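Asks: Pasting the structures in now, so scroll down.
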Structure 1
């Protein structure tokens, strides 16, 4: 049985964070483990509060898991600060964890702060793949919030992130305003590839799409797929889930990922 560890914030409504990751991991037929970095107060209407447990608690949970069941892949989501990032980076390095996918969540869709640029910068050099959206990429590069708008902008930003952190970058195009939502993969050496995004007609929600994509990519890596094939399959499966549609709650509901 292949295993995947999620290190991310908790979403009690189940749409995002470790709950979404565990749904994705289970849907791929793998065994999921989860260590929460933060406890959010949220539902489909948004995040109204965040409780951050001490870094020592995070360290103890991670050590307990890693010393017993070493995962075949790791997905990292929101990490609230530098101390927590140092714990995660240190323990993953100590236990020689591999196939690490980092979705550098800095804020919720509703605007609540969930992570910091400093924490992301600590973790990014240790991962196999970084999966920021356009606003996150702008923050990581200290650019103006809306400065990444076009395909050329995306290539430049992804290249800059790949060089800065020495890792592969999948820059997600979902925040582009021109109707093109394709994702751009760039490697530290300059190689790259575009991954088309199939536009869906879902009448349901889209909460947790970034979490589901990154954890699905981790699942592909866990079973031995290449990075490109892991990305391609994860994107197609997420599009299928969005196509099905799921209406739950009074706001932006979860995705029917199964």
Structure 2
């Protein structure tokens, strides 16, 4: 889909009347998501608005750990369609800037923020995580969910744009006890060590693998089952079976210790 075609699609979006704001947005964008207008993987398609394991629950938990308030200026790196940005701005009244490498995501996210009447608190920019288009110390919180590349350049850029005494709040994949060739590079402790060397106090660090099996992969599988007819009508029954198999495969790989997920909140000293 071209950018002009996407512009036309999102211009025609209108929020349904009933439900919570996040549910209304999810319902509005679902046809475009199922059609693969943004990403085509089973995980992204079923995740919908928040493309990370745990969805809105994960966002709420991370926000609590990071002690987000209305006084914060948050940078969401790899913001996708802006789900966490919407949730944070609505819940806390904080200022949120989302940045993503792909313009199609920021176009859609900007329209969603407009329809949610949160454009005064949220904006979206195209940018690369290794060369963020922001000034030094611009944000009180740097935030990222399930997107961190195992590249010190990302963490150094997060550090650069984070204000003194600001908080880093991230979830990410981690290497575990039985890695294979597809496993992530860093263990949880590796990321802790890198952050400490950059000058952070790591206030919270945990392996959330088992939690993400339950509220991540299993929840996605349940969501797919509940809305199977909607997905099958566009993508076919074979796609639905394949998606179920993919979710089961990732649960198995996590349980085998091939990979997992971690969560860290740290303060810049």
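Asks: For FRET efficiency 1/(1 + (r/R0)^6) of positions 49 and 73 (r between Cβ atoms, R0 = 25 Å, to 0.05), find whichever of 1, 2 sits highest and give me its label.
Replies: Working: 1: 0.25; 2: 0.65.
Between 1, 2, the highest calculated value is found for 2.
Asks: Right, next: Computing distance in nm of label points 7 Å out along Cα→Cβ at positions 129 and 217 for each of 1, 2, which one ends up highest? Working shown, then result.
Replies: Working: 1: 0.5; 2: 2.1.
If we compare distance in nm of label points 7 Å out along Cα→Cβ at positions 129 and 217 over 1, 2, the biggest value is for 2.
Asks: From 1, 2, which structure was helix-only ellipticity at 222 nm (-39500 (n - 2.57) for each DSSP H run of 4 or more, over all residues; to 500) = -13500 calculated on? Let's see the in-between values first.
Replies: Numbers: 1: -11500; 2: -13500.
Here the read-out was taken from 2.
Asks: Using distance in nm of label points 7 Å out along Cα→Cβ at positions 9 and 145 for the comparison, can you identify which of 1, 2 gives the largest number?
Replies: Working: 1: 1.7; 2: 2.2.
Of structures 1, 2, the maximum of distance in nm of label points 7 Å out along Cα→Cβ at positions 9 and 145 occurs in 2.
Asks: Ranked by FRET efficiency 1/(1 + (r/R0)^6) of positions 17 and 241 (r between Cβ atoms, R0 = 35 Å, to 0.05), which of 1, 2 sits at the highest value?
Replies: On the way: 1: 1.00; 2: 0.55.
Largest value of FRET efficiency 1/(1 + (r/R0)^6) of positions 17 and 241 (r between Cβ atoms, R0 = 35 Å, to 0.05): 1.
Asks: Another question about this same structure. Comparing distance in nm of label points 7 Å out along Cα→Cβ at positions 57 and 225 across 1, 2, which is largest? Walk me through the numbers before you get to the answer.
Replies: Numbers: 1: 3.5; 2: 1.5.
Going through 1, 2 one by one, distance in nm of label points 7 Å out along Cα→Cβ at positions 57 and 225 is largest in 1.
Asks: Going by Cα Rg over 2.2 N^0.38 Å, which of structures 1, 2 comes out largest? Walk me through the numbers on the way to the answer.
Replies: Working: 1: 0.92; 2: 0.99.
Once Cα Rg over 2.2 N^0.38 Å is tallied for 1, 2, the winner is 2.
Laboratory data are not the source of any read-out in this text; all were calculated from the coordinates shown. Bear in mind that the values here come from a model prediction, so they are computed numbers and not experimental data. Cβ atoms are built from the backbone, for glycine too; each structure is taken alone.
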